[in-house]
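What follows are several structures.
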Structure 1
Amino acid sequence: MTYIKRFNINSLGDYINAIVEIRERQADNCGKIPFQWYRGHGDRRWELIPKIQRGFNGEDEALFRRERGYTNDFQARAKMFYHTAPPLNDFCGWLTLMQHYGLPTRLLDWSRSPLIALFFALSEPDTEHKDACIWVLNPGKLNASQKIEHDSQIGSKKYENVFIYSTAHKVIQTMIYSAFRRWSVSDKPDEITPEDKQFDYHYQSLLGKIAACYPTEFDTRVYNQQSAFTVHNSSKKLTDICDELTLQGVIVPKEVKIRLLYELELCGITESYVYPDLEHLAIELKRIFP
C-alpha cells in the first residue's frame, strides 16, 4: 500500500491545502472530520518507527530486552546528573525523560500542529537536498483498530471504548511496563494475588499493540510543540497496521524547503518558539543577524 503521496506544494498555502484535503477525506459516514497528528521527517525515505527499533530485526522480546538495557542503566545513573528525576517506579515519567534527552525508546513524537511538524522536517540537519515527508495520523482510528479496551455491553447495546489516553492512564502504564520489567505470574498458585491475575491479563492483551496518547508532563516546550506520542509495545510498524484513512504521508519537495521555512518564520514558527530556551534564541538571532 502506498502511504506517501505527492501533492503540488510550492508554498505554505499549498501545504495547508494538502493537509485539509487529507483531513476531509478521512471524514466518517456522518461527515464528522477527525482531528489529526503530524510528524515531520527531513528525508522522505526514513522509516516511521521509534528510535529503539532502528536497525532492529527480530522478535518483540528481543527488542524489549534491548530497551531494558537502556532504561535500567539510565535510571541507575541519571540521579548523578538530574536531581529532580521521577520516582523509580514512575515508568511513564522516566520514559518521557529518556525520550526528551534522546535515548532510544518505544515512544514516537507527534504534534497536533501541521506547522510544527513542517518546521521539524525543514530544519533537520543535512537534509536540505532531500525531499521531506509529513506524516498525518488519525489517532482515534489507530486506537480503535488496536482494540485497546473491550467494548462495553449495556443492555442489548454494545459501545466501543475508544479513547486517546494520557501517559498516566493505567493502559499506557501497562504498555510501558515491558520497557523496564518483564512480567510473569508465579507458577505457584498460592503466591498469585487477584492483582497479579488482573495485571497479567492486561499485560498480555496489550502486547503487540501501538497506542496514541498525550504526555502528562507540562512545560513550555511541550505546550508550544503541541506534543503527543504513539507508544509502540511491539516490533510492528505503523505502516504494517494502518490503512490510508488512518495514516498518510505528504511529500515536501526539496526545491521549496528554504521558501517554506521562510514562510513559517513569517507565521512565528521559529527556533525560539519551538524550543523556548536561551540556546535556541541565540541560534535564531545568529541566523537573523549573521
Structure 2
Amino acid sequence: MQMRKKLFTMFELIISVGLLVIISVVLLKTFVLTSDFWKYSADQSQTFIDAKIVMNMLNEDISNALYEASPSDRADEIVVPLYAGSFTPSGYTVFKDNDNNNIKGWCLGLVTRTAGSDRTLSNICKVAYVYYPPAASGNVSALNENKVPGRNNGVLLRGEINEDTDEYLQMKSGETLQNFYQSAMSSATQLADCIVEFKIEPYSLSGSTFSKKSYSNADDSRKGLSNVKALQLNMTLLSQDKFDEYKKLPNANDSDREDRKAFLHKHGRKFTRTFWLKTLNE
C-alpha cells in the first residue's frame, strides 16, 4: 500500500511565515538596540577621555605653576603673574547660557614648569588656555582651521612658549597681562572641542572662608590676581552627535532657554574640579 505524503496546509504555512517574520523583527530590533548602545557608549567614552585630557593637562600646569601671592606693578623685573578672566567673543554669534546670557569666552595665563618643553631651553614657560564658546552663527575666523579643526564647536586651546632669556619673564612698562601672555595665546592649538561651558574661576582664602577673586581695578591688568589659593574648573561637554543636535536648537529668545537647558541636562556631562595653587614662598 502506498503512503501518502503529508503536505503543509495553507494555514500552517501562514503560521510558519508569521513566526519567521516575528523572530526576524525581534532579532533586527535587538541588533539595532545593541548597535545604538555601543555607539552611545563609544560617544560617552570619548567625552570622558576628552575631559580627562583637559583636567590632566590643567593639573600638570597648575601644580607646577610659579606664582607670586602679592604681585606688584614692577616694570623690567622678573614676574610670574596669574591671569584668569572672561571675555566677550567678537565676530560671531555665540550660544546663550541657561540664564539666556551670551556664553563668555575664558582665558587662563600662568608661568609654569613643564617636562614637555624643548630641553635645550629652560623648562620654565608661559602657558595660556583660551576657550571660545560655540558659534550659533558665523565663524570663529580668528582661529587657524589647520591648528583648530573644531574652531566653531566650543573649543579649548592650549599654547605654551619658552625662551632661555631673562627678558622673557619681565613685564615691560605699561604692558598688560594680555600682552605678557600673547605669545602663548597666539601659538595655541586645539586641546578639546564640543565644550558648551568652560570656566576656571580663582578663589582666595580668608580664615576658613573662600571667596571668588576678580580684577578689581585697572592696575590688576598689569599685576595679575593676588592671594589666589585655588582654581575651580567647571566644564560641560557633549558628544559630537549630541553637539550637532545642540547647535540646531533655537537660540533667539527666552522661550528657547528651557529647551537648551533640558537638552544639556539630559545629554551633557558636567565636570567640576578644584586645583590648589602654591605660591613661590610655600
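Worth a mention:
- Ranked by relative contact order in percent (Cα under 8 Å, 6 or more apart), structures 1, 2 are led by 1, which has the greatest value.
- Parent structure of the calculated result 26, given that percent of Cα pairs over 34 Å apart is the read-out and 1, 2 the choices: 1
- Parent structure of the calculated result 3.0, given that distance in nm of label points 7 Å out along Cα→Cβ at positions 153 and 193 is the read-out and 1, 2 the choices: 1
- Structure with the greatest value (metric mean count of other Cβ atoms within 10 Å over residues 81-88, set 1, 2): 2
- Mean count of other Cβ atoms within 10 Å over residues 17-24 from the coordinates reads 10.0; which among 1, 2: 2
Every read-out reported here was derived from the displayed coordinates using simple, explicitly stated rules and does not represent laboratory data. All values derive from a computational prediction rather than experimental measurement. Cβ atoms are built from the backbone, for glycine too; each structure is taken alone.
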